[in-house]
Structure 1
Amino acid sequence: MVDIKTVEKTAHLARIQLKEEEKEVLGRQFLEILAFIEQLQEVDTEGIEPYQYSVCTPLREDIPGECLSQEDALLNAPQKEKGFFVVPRVVEV
């Protein structure tokens, strides 16, 4: 079992609240993930070329389109104030 303090710290960083039973489940899942990573490290990759992604991404021309009105943009906002979205504070002071 992963230390509960580690699970609580990870939950805090992810800005999620966990019940006690969820902390235990998450701790076991962390161990399963770590075991899988160890298993992957055992795979023989000798002679295997690293994955090469294409550096040539096709781009489309940037053409401005029709804009939403402020009213339409805020239409489905869960919270709004004075014409702006209201979002929860995530920076701790």
Structure 2
Amino acid sequence: MLKHVVLMTFKAAVGEADVADLERGLAGLPAVIPEIRGYDFGRDRRPERTFDFALVSTFDDEAALERYKPHPRHQEVLARVKALCDEIRAVDFTY
């Protein structure tokens, strides 16, 4: 199994409506991308720290993650993430 962890820092101008829209987009991905085995995300409860938002997803293996990445719906959400964030960090690990 593989975990894909993404940490995001939002731009200063990002508001509640922007984040809610992102959350709606993320929530819809597991229903349309069969490679996703687990999908959790949310806002940091202590935003004074470095990151504002985290996503933790689970895939069977590296091949499943690679099929997920170019999926059109993932690309739509990724474009939103890039537009909202000053910083995006990701790590993938097997377990």
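Read-outs throughout are calculated quantities, based only on the coordinates presented, and are distinct from any laboratory measurement. Predicted model, so just to flag it, every value in this text is computed and none were measured. Cβ atoms are built from the backbone, for glycine too; each structure is taken alone.
Taking distance in nm of label points 7 Å out along Cα→Cβ at positions 31 and 55 as the criterion, which structure among 1, 2 has the greatest value? Numbers along the way, then the final one.
Details: 1: 4.5; 2: 1.7.
Largest one: structure 1.
Kindly point out which one of 1, 2 the value 3.7 was derived from, the read-out being distance in nm of label points 7 Å out along Cα→Cβ at positions 23 and 63.
Working: 1: 5.7; 2: 3.7.
Derived from the structure labelled 2.
As an exercise: distance in nm of label points 7 Å out along Cα→Cβ at positions 15 and 39, calculated from one structure in 1, 2, equals 3.4. Which structure is it? Walk me through the numbers before you get to the answer.
Working: 1: 3.4; 2: 2.7.
Source structure for this number: 1.
If volume of the Cα convex hull per residue in Å³ computes to 238, which of 1, 2 did it come from?
Details: 1: 238; 2: 93.
Of the options listed, only 1 reproduces it.
Comparing relative contact order in percent (Cα under 8 Å, 6 or more apart) across structures 1, 2, which is largest?
Details: 1: 18; 2: 50.
Structure 2 gives the largest value of relative contact order in percent (Cα under 8 Å, 6 or more apart) among 1, 2.
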